[in-house]
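Quick heads-up: structures coming right below.
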Structure P
Amino acid sequence: MASVEHFSNLIADRLQQQSKRIRAEWSALPTDRARHFVVDNLLPDDLAHEVAEKFPTHGDFWRQLNSFRERKKTFAKLDALDSVIASITDAFHHSTILEAVEALTDMNDLEADPSLYAGGISLMQRGDFLNPHIDNSHDADRNRYRRVNLLYYISPNWVTDNGGNLELWDESVTEPLEVTSRFNRLVVMETNKTSWHSVNPVVADASRCCVSNYYFSKTSPDGSDYHHVTSFLGRPDQTVRRAVGRVDNFARQFVASTLGITRGKHLGRGTE
């Protein structure tokens, strides 16, 4: 059984193998949407399939999210699952991976979050979706800015036509760049004030499985002091959801800023 250190060494080696391409692509991406890079075949095939086999696609432990904003299942108490799921998740918190991502993105003060605030595993099945949004700007205590999302997809044979794919939007949220949630693929994307992203609806009778992690830093992405809640819009053809989203975002931002409520419910490790 692979340990956290074994996973982290394999991932770090893969990032190093791809480092020249990653740096070139990261610096060349357009500035009107989130910078990101993609690494395919992240793990050896047999190990990636082992992770997929241990990933739970059924059970009553999942936290179900269901609103106009999103429909998906999440879970962060990974010690309750097969240890390989906790190990692959925790590998992304290892210093070898953190330092590799810093070197590839020129972000010099990143910090991992083994408490899994907003991280963990997610499951999306037919009809599930995640509408265009920007992630909340900070960690649970509003001490650090959220800077990087790390998304590892582990659904064998996943194809673009299944839906359930990551979309990176321009600042006006009108034109998406679709990134297929391909098996054994890692996507690393920047998070800031304008990093609108989504997951288009799953249209296949299949489970879209993802391991999510986040890096934070005390340094603001643009040097300014700001704070915002997770903010959703509808898709370009969802005019009503767009209008409702703007009102909903304003109301939740008002509560967070005006009333001084800065900490959302933390559903990571060690919480109920």
Structure Q
Amino acid sequence: MELKGIVPALVTPFDGEGNVNYGELKKLVRLLLEEGADGFYVTGSTGECFLLTDEERIRITAAVAEAAEGRVPVIAHVGKIGAKQAAYLARESQKAGASAVSSVPPFYYDFKFEEIVSYYETISDSVDVPVVVYNFPQYSGVTINASNLAQIMEHCRVGGLKYTDSNLYELERIRIRYPELKIMFGQDESFLYSLPVGVDGAIGSTYNFMLKKFKRILHAYEEGNMQEAEAIQHEACRIIDRLLCVRDITAVKYLLERKGISCGSCRPPFSPVTEQEKRLLDEIGDLD
């Protein structure tokens, strides 16, 4: 598995009855492959993971792997509170075609860090594919840093880190301490500014509909054209500002309609996008 580049954290399309729309999901995967996606991160936060059944999460992984046809890695998020339940999802996701599995730390019960390490070890021991540790302290309440990451790496087959945090200082410390670790940045709004730290790429929700913009940012940066890279990042941030006035996942699904992908609404208790919010999103210009 080569984890690098721009990797969309896929939304989960639903039909009018609220069922997973596997046909539209495969259509989205094929579209993003044409636009240059370097991989897919499935059933994560953007995919409404905790609003899906285990069977749906496994079938989604299988559908994406089938549509991707082995061209790029498919990373399946298997996060749960329970280690046994996450290990089950990890095993089944590997069988379904996942190139790697990933998980946020177990949350809600304020676990001790040694318990969190044990959670990741249980997942790692259940599969033959790498584990991508998911650092998302804003949602999980757990911070993975340069010091405690070592404890996880001692006990697990860690294939990468998804780093969704604004602390670029800590990100730099992780990069220096683990030069061989694949690090994927998770905050689309500051993607460009993670590149000098030495990340290998990024995993994000807005790549569902403006993948080309972020591919252009990466290309401009690699060519040494910072002025162009910054201009495109600013364009992306203005769009993200609009998304945050609505709700990012809901807005991403609505904007995908422009690309011919019918995603439906998010599952309850999320609210459907309102007419006022649609008008706000309709004012967004070129997504590419």
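Which of P, Q yields 0.20 for FRET efficiency 1/(1 + (r/R0)^6) of positions 9 and 137 (r between Cβ atoms, R0 = 25 Å, to 0.05), as computed? Kindly include the intermediate steps, with their values, before the conclusion.
Working: P: 0.20; Q: 0.90.
It was calculated from structure P.
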Once FRET efficiency 1/(1 + (r/R0)^6) of positions 17 and 65 (r between Cβ atoms, R0 = 41 Å, to 0.05) is calculated for every structure in P, Q, which label goes with the largest value? Q
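Out of P, Q, which one gives -14000 for helix-only ellipticity at 222 nm (-39500 (n - 2.57) for each DSSP H run of 4 or more, over all residues; to 500) as computed from the coordinates? Please report the intermediate quantities before stating the final value.
Details: P: -8500; Q: -14000.
Source structure: Q.
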If distance in nm of label points 7 Å out along Cα→Cβ at positions 41 and 233 is computed to be 1.8, which of P, Q is the source? Q
Structures P, Q, by distance in nm of label points 7 Å out along Cα→Cβ at positions 33 and 185: label with the highest value: Q
From P, Q, which structure was relative contact order in percent (Cα under 8 Å, 6 or more apart) = 25 calculated on? P
Looking at structures P, Q, which one was distance in nm of label points 7 Å out along Cα→Cβ at positions 81 and 153 calculated from, given that it came out as 1.7? P
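No value in this document is a laboratory result; all are computed from the given coordinates. In this text, all values refer to a predicted model and were calculated from it rather than measured experimentally. Cβ atoms are built from the backbone, for glycine too; each structure is taken alone.
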